[in-house]
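Derivation of every value follows stated rules applied to the coordinates shown; laboratory data play no part. Here the structure is a predicted model, which is why all the values come from computation and not from measurement. Cβ atoms are built from the backbone, for glycine too; each structure is taken alone.
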Structure P
Amino acid sequence: MNVDQTVLDRYSKGAEHVEASLCCPVNYDDSLLKMLPQEIIDKDYGCGDPSRYVRHGDRVLDLGSGSGKICYMAAQLVGDRGHVIGVDMNDDMLALARKYQAAMAEKLGSDRVTFLKGRIQDLALDVQATDAFLAEHPVTRAADMQTLHGFQTRQKHQAPLITDASIDLVISNCVLNLVSDTEKRRMVEDIFRVLKPGGRIAISDIISDEPVPENMKADPELWSGCISGAFQETEFLQVFKDAGFAALAYDKWEAAPWQTVEHIEFRSVTLTAVKPDSRDPMDHGHAVIYRGPYTHVVDEQGRVYFRGERMAVSDVQFQRLSQDPYAGDFITIEPPAGIVPTAWCAGAAPRRPASETKSGKQQSKDSGGCCG
């Protein structure tokens, strides 16, 4: 089975006529749907609502943007200071999304949505540029293929479709499962590449409770129908963890499966995670208190936070724990004035005495910070 062609054919049909079997029931924010053309709403196929994770001023990337529904919903949330980029490989879906772009820009008050032709498993490759190159340099022999590969390599290096560390939030709605198994890991690594340090993901997709057997993976209808290409539920978390993401969480988990095929349950989830800040951490005297209810929790770096105790954290970790999705779990304590920063020590978070976090308490330069 040619996975790419199977998916392109199925969704081209979905751009022409409504394919109800391609989507799960989802309760979207009606206030964000009001200004959208009905055709965009009817021909959108998803299993969740990642738009609710968008913040004002975000630069958002929507993987597999389809009819453009989630892009136009997100555009209302980012405001004039933000921007939304939709990437899709299907010409028919791109034409549908772009069909209403001028009208939507007028309603929004600015043109804050861009639709690009690209493969979500290779976000550096500009497929429209490849199409233009092929129009002038058709491939008719092996040497032509080498010329094409050379052009694509240069384009990805010199003018990547999505540049490194340029995106605040990556969203996707029931699309990652459509990518071939051999390219899924590279896709997640590329998502990590394009995010800014501290950037977030909100991925709505279909997962399975058990591994999908090969006979189902070879079925074009099941694959293009968002079934047989699904990540297994623990694998979905692991591939993002392996790519370097932190704060991984199933923020949404549908208790009832969307479909059950050969005794395997397929359900809709939304995975959220954060790209860690790459700055060198420093000790400025910050502390946090884990609220509970567990006796302690452990983060991705192995740091332990005990319930009700003041734990020393670096400036980078303090900023992370002060924001979603951690914010509700921790009490954050700013350092007193006059603290002289010191190098942060790796390893488990040490306790921070209350005497060092009182207002006005100054830590001497020689105290050694958390290492002392």
Structure Q
Amino acid sequence: MVVGLGHWQLNEFAITPGNATSLPPLITVHGLRVNTHPDRVSFVDVYLQQLTMLQYLTMHLQSHVEYVPGSELEEPGVSLSQLTAQGYQEMADAKSAAEVAALRALGWKISGAANGAVVTAVVSASPADQAGLGVEDRIVAANGHPIRTACDLIGFVHRLPVGSAVHLGVVHQHFTALGNIKVGREHTYVMRSVAPPAGAGSLGCPGLRGADASFLGLALETGTQWSLPGRIAINTSLIGGPSAGLAMTLSLIATLSKDSITGGHAIATTGTISVNGDVGPVGGVAEKTIAVERAGIKYFFVPSSEAATAQAEATPGFHVIPVNTLGQVLTYLRAIGGHAPTPISAPTKP
């Protein structure tokens, strides 16, 4: 019976505390001078695992476990098999945003240009799925027309008659088992549009109204090529999701700053980051708080909307600091002895 329970896979997931890992040692920078003794800034991860019936029963005897139904992780019509790639994509996007936000905080003027519609999900059995497109593929042309943004492609499909032949120029990109992006050559993917399912629409793109004329089965975001003054690599192998965005931003600032931005204090953070420095909510904050306390870190920056969850797990002497922006974090750090970000290399236009 126990063996049977161990093979009975549920559509139920568990989130448990992971680790608080110092990020600066995982950062490599070429083309800019770095601080050889940067502050300890840690990101916090959690373990997400799909449960068997046996695990479901035994984990209910443990503390600090959050249960998530698979339905909360699924997008309509999208297989859970894409979940790992989507997590790696969120991490890749977070790295890019962290680089831009950090360099801007240090005084650089960073510009970017849209370079295609990037696939974030493929609907099962849709024309795009049958043609072989996958998460992270970058679409740069449709029937000979250049595609620069997600809305370029959405607008093209919006007006396309059902049954039309579609030739997409796609730069094939995928993630390795460790979560690194591999970029291949441009290929042409051929498919035929179908009638959109009930409820499908092109909301959010300027100038588009009413129901879509056709459907390919793609969720998209706009890809951006940023012009940076140096080359930055952050080793986050086997880690997905966007929640390390704030930690990566602060770690890059610490790595490129002359003086300590934390006043010598070890800090940990969780939260998404935008290129403009806005901090957004994440999941598993209760479990992350446990992980930070176990690591002996006393300062934990969290999105304001989730501060109460973290504070409910905090013990005396542990500081949960709610923030909405990168600027608020840097202001708090100066109050506990940190310096304002000052780059070792003088900022110039890239």
Checklist line | Winner on FRET efficiency 1/(1 + (r/R0)^6) of positions 123 and 139 (r between Cβ atoms, R0 = 25 Å, to 0.05) once structures P, Q are ranked, highest first | finding: Q
Note to self: When mean count of other Cβ atoms within 10 Å over residues 227-234 is compared over structures P, Q, which one is greatest?
What the structure shows: P
Check: Out of P, Q, which one gives 24 for relative contact order in percent (Cα under 8 Å, 6 or more apart) as computed from the coordinates?
Finding: Q
Item checked: Of the structures P, Q, the one that 0.5 was derived from, the read-out being distance in nm of label points 7 Å out along Cα→Cβ at positions 267 and 299 -> Q
Note to self: Ranked on Rg/Rh (Cα atoms, Kirkwood Rh), which label among P, Q comes first with the largest value?
What the structure shows: P
